[in-house]
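Just below sit the structures, each encoded as structure tokens.
Computed from the coordinates by the stated procedures, all read-outs in this text should not be read as laboratory data. Only a predicted model underlies this, so the values are computations on that prediction, with no experimental measurement involved. Cβ atoms are built from the backbone, for glycine too; each structure is taken alone.
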Structure I
Amino acid sequence: MTLSGTGIRLHAPAPGWSIDADVVVVGSGVAGLTTALRCMAAGLRTVVVTKARLDDGSTRWAQGGIAAALGEGDTPEQHLDDTLVAGAGLCDEAAVRTLVTEGPDAVRRLIATGAHFDTTPEGDLQLTREGGHHRRRIVHAGGDASGAEISRALVEAVRAAALRTIENALVLDLLTDAEGRTAGVTLHVMGEGQHDGVGAVRAPAVVLATGGMGQVFSATTNPSVSTGDGVALALRAGAEISDLEFVQFHPTVLFLGSGAEGQQPLVSEAVRGEGAHLVDATGTRFMLGQHELAELAPRDIVAKAITRQMQLHGTENMYLDARHFGAEMWETRFPTVLAACRSHGIDPVTEPIPIAPAAHHASGGVRTDLRGRTTVPGLYACGEVACTGVHGANRLASNSLLEGLVFAERIADDITATTHERTEPVVPEGTTLPLLAPESRLTIQRAMTRGAGVIRSSASLEEAAAGLEAIRADADEEIPDGHKPAVPGVEAWEA
């Protein structure tokens, strides 16, 4: 499904300060920082705006690694085949071919930037396998701390390059000129710093790399900053949005008990890649016979199978059994997962891990071409916020970091090669609607979880849509004491 923009702006104060740049990158994950570093290396005045600190965001939490055809006997064509199958026939094959063909060299450049991945005793990259892959092609770092290592390397490179950054800044809206071309962004800087309050970064090229929207659901692997800001901004600016219905639910998220909400600990796909089994409370494996790859089937298939087993048994979780790994393997290969489990009183060395699916990745987003360009001139999107077409209906494991790398480089090259004249932003004529009350966030999350979760139906989606519309309608109503439900502020803007 494709949506077109609305021309609506957030209700916010006018900018009280501004700075100028050639390009502003919104987001500091693998997509944002790769784009920014490449733009700066090309001589462009580049500013990075990020919602929290530079190393906050989904990239830091990624455990598995990056998929690329780097192993002996593996080829981009085989990687392409696995990606197309996982995407359920809805991938853009040209985009996937770009991803898998340019991916290996993009990973090598990341290594040259300073990222250290795990290697064999012979010094070769150590490769693992994850769901949907027929070959070992995932490079990883620190056993299961790949995202943290990638983030470390990129943040260090940004600081070494003295790239200008604005942290703790929530992006609000896109600035455009009289012709509708991009002219920068407005943002609100939270807390003390070089800038404070609502301001603007004026630039003829804007790159959205804001990550996902997992916080729209009650339980997610995403950090608290993943509230869909980039997609919302693009939609308000008039950009086309595609495939938002394709939300991936990670099959194995640590189950913390009934009613657990917010960010939940991920149990890496690589645990199953190394031979862990999905079992019910009796210890019986249930993926055998459901797919040729059993526990290593694509994520959507595994998540649905787990959910159906939960419904069948009337329980809120299933189990991941990897006791046969032994203590040494757990401690060396999966130290992050091991620590997370033990911090919640679970020892995977001696007992199965309680797991349940949770919102993980948005395969849809701001529609782009193969150079990351959106339908708004001068506006680009990269990483999870974008819909490049590479994921189709279901992302193949560990393709997300690769997508961020490959398309970040393409975007930077396109910006460098294109003449972007700086123009004056104009005051938009669009409508500003009342903001949602911050407390509506919990209601939204629960409505989305009930109606648009792992297993959906027309009836459940209609019920969720009706609930969301009721929340929106409430924002238009005066409440009994005569005040609007919300006033401009970070919590209301996020809602």
Structure II
Amino acid sequence: MFHLADLANAIPHALLLGDGGTRWEHISLDSRTIKSGELFIALKGENYDGHIFIEEAYEKGAVGAVLERSYFQKHQSTLKKLEKPLLIVDNTLLAFQLWAHHYYSLFRPFTICVTGSNGKTTTKEMIAHLLSSRYRVLKSEGNYNNEIGVPLTILKLAPEHEVLILEMAAQKTGEIKELAQIVSPDLVVVTNIGEAHIGLFGNKVNITREKAELLLALREKGTAILNRDDSCYSKLLNYVSQSNEVISFGFNPEAEIRAGDFRQKNEGELYFELIVPNKGKYRVLLPLMGKFNISNALAALATGIRMKIPLSDLIGSLANFEGADLHMQPLLLHKGITLIQDYYNANPTAAKEALLCVASIASDRFKVAVLGDMLELGEYSAGYHKEIGSLTAALCYDLLITIGDYGKFIRQGAREEEMAEQKIHHFDKQEKDRLADHLTELVPNNSIVLLKGSRSMHMEDIVQFWQANIKGKESVGHA
């Protein structure tokens, strides 16, 4: 339980109007879900402004509100009539982050931060799964990896938590640095540097610099866990202080935590050889799909080894890991059709890996690629979408269905690779019901279907329409 004065003291230039002794325990950012006794912080974004909901928050039981000075100056007569405590700050988002930093300092758990272009969420989930056998862990939920999500996770800290695992992403220059200032990382994992958000950052050099801000934030004698297979590995090393330890992972023979041979047995069974210095070789079961998930597992295993968990325990835990939702997640439909749901997000590297993975396990099954737009690629959009189309054709997919504005470039790439025109189909983003009808008609029994696209494409709608079609046909068949 805190007082409003505690918050005011943690934020430079804050002005408290009302009773500083007002007690509160939890913070709410949403007037729709606020509970009695909570403190409301009015955040502003491109498409919303929490300030206009201050009165509603009080009506629902808020004990106080944090608002920006500029808004107060324009509406102070109305706000004063509420006769409720107000904390006036220069920037409500910064105030929220400063309070999260203060709250974090009260507990100071061992802190692990995970960033990278691909595999952040899966790697974070793997690390949490492996460490939870030995430590009491708090981790970022879902995609709580931004300027709001990271503070929200931190504010869930409790005295019993020994390890805090945070996923950190960026959609603008300087965002990782802002997030890194909230905590003091003891261990940083950089999964890889790819093309995700390249349209926002301009090039991979800028993406590398952005991710490297976490390495610069490492505490003295901290640990950096880096992908030895990544083309930016040596550049990332330049950001690691000499007082910090580096553990490399990958397929590269020079990696410290290394994978050797591997075999994808089926959609949920991947075996690989793990090689660890001074400990030998081990056969590891990973209940996921794709070579890229071996890299994620190596990063998680490296973290577990650094946390002094016996290797046998780590390998045992990895065997019962359940993958993150919508990350190469298989769904068995009717008549032996397997749908691979991989639309948590999309970028060129992830899309290529998904196409390669499905092709490798398909054997002689009918292969379908349903590909939506990859967003935030800027001037590189056309080229990267063409590459995806070319790869789809080169891997001999039997059917290519595109959806969205960039589908024309995917189709162009497929045609240039001489994919037959009758195998290529396109639908607008608003035609997901028609696309599902198409799948019902054209996809034969025992096929394997990859569904890949950026999160904002809402590819899950296709699944729902398709399942409804299947259910409708089965109902007719039993009538």
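For FRET efficiency 1/(1 + (r/R0)^6) of positions 244 and 356 (r between Cβ atoms, R0 = 30 Å, to 0.05), which of I, II scores largest?
I
Out of I, II, which one gives 31 for percent of Cα pairs over 35 Å apart as computed from the coordinates? Traced to structure I. If relative contact order in percent (Cα under 8 Å, 6 or more apart) comes out at 23 when worked out from the coordinates, which of I, II was used? Answer by label: I.
When distance in nm of label points 7 Å out along Cα→Cβ at positions 100 and 364 is computed for each of I, II, the one that comes out at 5.4 is II.
Supply the structure label, taken from I, II, corresponding to semi-axes √(5λ) of the Cα gyration tensor in Å, for residues 156-227 alone with the calculated value 24, 13, 11. The value was obtained from structure II. Given a value of 24.5 for mean count of other Cβ atoms within 10 Å over residues 124-131, calculated from one of I, II, which structure does it belong to? This value belongs to structure II. Out of I, II, choose the structure whose coordinates give mean count of other Cβ atoms within 10 Å over residues 76-83 equal to 19.1 when calculated. Traced to structure I. For which of the structures I, II does the calculation of mean projected area of the Cα convex hull in nm², for residues 84-323 alone return 17.3? Source structure: I.
Of structures I, II, the largest value of distance in nm of label points 7 Å out along Cα→Cβ at positions 316 and 412 belongs to II.
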